[in-house]
1. When you work out mean count of other Cβ atoms within 10 Å over residues 39-46 for each of the structures 1, 2, which one comes out largest?
2. Identify the structure, out of 1, 2, from whose coordinates helix-only ellipticity at 222 nm (-39500 (n - 2.57) for each DSSP H run of 4 or more, over all residues; to 500) was calculated to give -9000.
3. Can you say which of 1, 2 returns 1.8 when distance in nm of label points 7 Å out along Cα→Cβ at positions 23 and 207 is computed?
4. For which of 1, 2 does percent of Cα pairs over 23 Å apart, calculated from the coordinates, equal 53?
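Only the coordinates and a few stated rules stand behind these numbers; no lab work does. Since this is a predicted model, take the numbers as computed values, not measurements. Cβ atoms are built from the backbone, for glycine too; each structure is taken alone.
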Structure 1
Amino acid sequence: MLFKELDTQTQAEIKEYFQNKDYMVIAVPRYEPIRVYTLRATNTVKTAQNIHNLDKDKAKVLGEALICALMLTSLLKHATDQKVLFKVEHADGVVVAEADAKGRVRGFIEGDIPRYPDGTLMVVKELRLGVPYTSIVPLVSTNLKEALNYYFYQSEQLETYTDMAVLFDEGGRVSFAGGYMVQVMGGATQEAKELISSRAAFLPPMEELVNKRPEDISVELLKGMEPRILGLKEIEYYCPCNEDIAKASLLLLSEEELSEILKEGPAEVVCKFCGKVYRFSQI
């Protein structure tokens, strides 16, 4: 496995390469089994808000869900087509985000997300190894950061620290989106555990880190632990839907149902993730 020191020169190189793009930094200390994932997803969440025409409140929920899904790609093999689904479901609404190990993410929100938790959080890992791995936990909070932490505590038994923020300008449009996640793996020394816990506790909230780039936050969290780069990936809002996928969804209907639909005109399929409309006059 190749590493690169996360020093001042490397920070400058990352800044020059990504500039205003969305991206994720995966960093580790030299000697401890700890991983730090830091990301900026401003353009990605802006795209989601525009595609779904969301107001500020719903854009915040969907944006946080997209960030959660991207963080959950820590469970996947880097740079593969493996996917993870993050789904929060209530009686009155649902928010879904899906991300792959290449940094591509998409999502949607339907209905209302209540102020008080009353529902479930489901995480599905599609590892391309047969039946997907599914984990469902009670929703302990409508704060998705707390919900994600609870998931890791219950389902992965990993000591995890996360923070995220989606901020808006005066017109209610997304102005910043980003987050970080720290995972302490088995075998970490007690000294390292205490140090990383202290760093996460004293790091300013994500809302105050808008001028910090992901690599800068990684350095702050791993200061004194000889941080190194394990991986980098660009992040984008991406929906792979196409005509064949849309047609396949219609083929799930019975012949009678399809016949009734086509009698009234072309069958229409609308992608929930990107809003694209597919019309079929015959199947």
Structure 2
Amino acid sequence: MPAESPCSNASIALPGVASRAPVGIFDSGLGGLSVLRAVRAQLPDEALLYVADSLYAPYGERDDDFIADRTLAIGEWLARQGAKALIVACNTATAQSIALVREKLSIPLVGVEPGIKPAALQSKTRVAGVLATQVTLRSARFQALLERYAADCRFICQPGHGLVQAVERCDVGSTELRALLASYLEPMLAAGADTLVLGCTHYPFLDAAIRDIVGDRMALIDTSVAIARQLERVLEQHGVRATPETAGAPPPRFYSTDNGTHLRQLVATLLNMDAQVERVLIPSRRTAALSSQPA
């Protein structure tokens, strides 16, 4: 499934949580804006809080404990801001942390995972490519997806080294980026792949550059719309979906653990919004250890 299922008690309404409370969206950096865009289109009455942990991005180069530590700390911070639900809009964080965070938080969570199932259903050549971080590709969750859905479809799994960093610096079309993408995609095309799974929420921002390389030879699988629909189901099951009668949704609020310059740039480009980005300090066990190390 492209989006994580809600927890087992999803039919139980959350006590004392007003439908006008915001939904928290968290990513290691800017990639989750692709999910935020889909949520705004699907659920225009919801108030949204977005946190980019850009100071510590990309997560794909971090160890599993660090990823879980940051995901839990930011989830707890969003819960303290009054979030009624949380989208972990990061494939890497979902792969390594979703079970732990779900145990610790009292609000429902929606995670993300690469669209292996839709790719297996869609591919006519029975060969598909996957671009994702190394952490996602090595995770038990990803391997379970392959075992479950890819019995008769060959998946060519390529770590997207350098792609998250490019998006984080708002590079979605430079000559260097296109050359890097071509080195990942051309072997997939040569192997007969007709479908490409975008296994990181940063990668939809590279759609135009990818299209320049693959043309119409590959269908792109982006799961952000499925994530928004899953959130809609979760909110309805808990009885906290906002309605037009509740109040007009305010503009999304954006937070970053770095200075927020690139987040503001991408919000302007992607959402056509001149948004203010608030810098926020969200301490955690691992980052405290980092800050205590001698220079």
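1. The structure with the largest value is 1.
2. It traces back to 1.
3. It was calculated from structure 2.
4. This value belongs to structure 2.
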